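Throughout, read-outs are computed from the coordinates displayed, never taken from laboratory work. Values in this document were obtained by computation on a predicted structure and should not be read as measured data. Cβ atoms are built from the backbone, for glycine too; each structure is taken alone.
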Structure P
Amino acid sequence: MKGTHEYQDDPRNAAILIDINGEHFNRDEAKVSVFDSGFVLGDGVWEGLRVHHGKIAFLQQHLDRLYEGAKALDIEMDVPAQELEQRLYRVLESNTMTEGVHIRLMVSRGVKATPYQDPRITITPPTIVIIPEYKEALPETASRGIRLFTVHVRRGYPDVLDPKLNSLSKLNCITACIQATKAGADEALMLDPHGFVATCNSTHFFIVRRGEVWTSSGDYCLAGITRGNVIALCENNKIVIRQKNFSLTDVYGSDEAFVTGTFAGLAPVSEIDGRVIGDGNRGPVVEKLQTLYLKLLEHECR
């Protein structure tokens, strides 16, 4: 099992067209330079996008985060957001894709004159890659419940590596994922520098206690698009939502737990560090929020 990102291979993906800097290439011909900043250093930002009814869900929120991240990294985007949106829809149209599609949008600083970290030796504009694939979360992900394991890898302080940056360099998340996998879990639960629960290695984490929904303060996690939408759904539907510090003791004693992400939406958590959460099944609050989120998705993509 691969947690919330498990999917069924689709043979149509063998023939997809990929957009590199505005040009389309067949999958087996889509390449970037070995001197590209993304390959050499993981220097760049990215977004994961979902296509529903022919529309990219919550696109403006994703683009806002992408351009904000690029600005923070001092990457001078030579493509305005409106043009990038056109590129996204153009490659979907070229692939005749309208449903069940996941897009990986990646921006690196560009090609370097030599393999070295200094941004000043970058000799091209940013490299922008758009990979659309037929890829959907398995239906059982919404009900089965995943298992988490708390790892030693922490979400760090913003003056070390700002967790708000959705950077191409995901090594801390990868090492967290490796530890969780070796422990037999589906995904890693990560703590902040103070020992409070922060987030997971590829999703955001919530618990339910006595009808209240809790999530981290947000100080040590990415500003997740789905996370933010779920918080808003709680606020708009009279579900108590608290963004606060809480410990693993609170987690182990919770009635329900779930994770959020662009790929799978909301997915229940059944077990954490060998402790069964609630009765081990998807709970009523999670199920209600899943329904509300699907309604929001339909409204967004109508």
Structure Q
Amino acid sequence: MKTALLTHAECLAHETPDGHPERIARLEHILHALEPLDLNRVTAPLAAEDDILRVHPPDYLADIRRQAPAVGSVALDADTWMSPGSLHAAFRAAGAAVRAVDMVLGGEAPNAFVATRPPGHHAETATPMGFCLFGNAAIAVKHALEHHGLQRVAVVDFDVHHGNGTQDLLWEEPRALLITSQQMPLWPGTGRPEEDGAFGNILNIPLSPETTGREMRAAYERLAFPRLRAFSPELIVVSAGFDAHADDPLANLNWTTDDFRWITEELCALAGELCGGRIVSLLEGGYDLSALAAASRAHVEELIKASA
């Protein structure tokens, strides 16, 4: 079986203002970089309303729908925008996360990468923010737990910005473990070690500005990987942000493409040890187009290698 790649052309119709870092070209560069790879290419479905409502209240979904413009664009906050194509794009992103879980748990794919936008890990229970409308990683986790009946699902988020939305959405979910590394200090300002969840189910790993890949590897080997082994998840969901790259304009970590390759290889090895190799990886950040393309390709190449 091949690694699955889930995406949809409607994710290119989510338009942001000129100069906005979360732009259409991000997905175009990723898909171009992945074009030569031997993947099971899957059209992302629209999420069902029930998928969204597993983590967001009905009033929130209704408000997002109400604010979706018919023409032009609207700012939900200083960073988060909607255009006429944004609502469908967000439903595709959430639907792709759900479909990827179905494929991996159903034996249709050994692992999967979801290349969609808008991203999701900053969307809180009732607050869109940080370019994000729906909490895609949390939606994937809840689908695995409640639809497929899993008992333990882990999320590993290596985006340079803290996944405050995923933390908020999974804070009171004892069946989920969230491990997230992030530059600190940096927007959104959350992600301190003492933020450990209602059941001690969250591990935050703050990284100082200018942290190198070598230092990141040591932190993951000392903190993240032992915690994953102790939790013994039945599925690993990855929030794959590539903005910790040294070339990224929005932060100050100094990872290289090889560091993203390394962390993916290590997570694949742990998944092979703990949960039959089952990984669902979701695109989050990454704003230097060349670095994003190279790092995302390295990430997917390691998923392919693990599935061989």
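Observations, loosely collected:
- Mean count of other Cβ atoms within 10 Å over residues 15-22 - structure with the largest value, from P, Q: P
- Ranking P, Q by mean count of other Cβ atoms within 10 Å over residues 55-62, the structure that comes out highest: P
- Cα extents along the principal axes in Å, for residues 151-286 alone from the coordinates reads 39, 29, 25; which among P, Q: Q
- Label whose coordinates, when helix-only ellipticity at 222 nm (-39500 (n - 2.57) for each DSSP H run of 4 or more, over all residues; to 500) is calculated, return -11500 (choices P, Q): Q
- With respect to distance in nm of label points 7 Å out along Cα→Cβ at positions 23 and 263, the largest value across structures P, Q is given by P.
- Among candidates P, Q, the computation of distance in nm of label points 7 Å out along Cα→Cβ at positions 47 and 71 that gave 1.4 used structure P.
- log10 I(q)/I(0) by the Debye sum over Cα atoms at q = 0.11 Å⁻¹ derived as -0.57 - corresponding label from P, Q: Q
- Answer label among P, Q for the case where Cα extents along the principal axes in Å, for residues 239-278 alone, calculated from the coordinates, equals 37, 17, 10: Q
- Structure (P, Q) behind the derived value 18.4 of mean count of other Cβ atoms within 10 Å over residues 63-70: P
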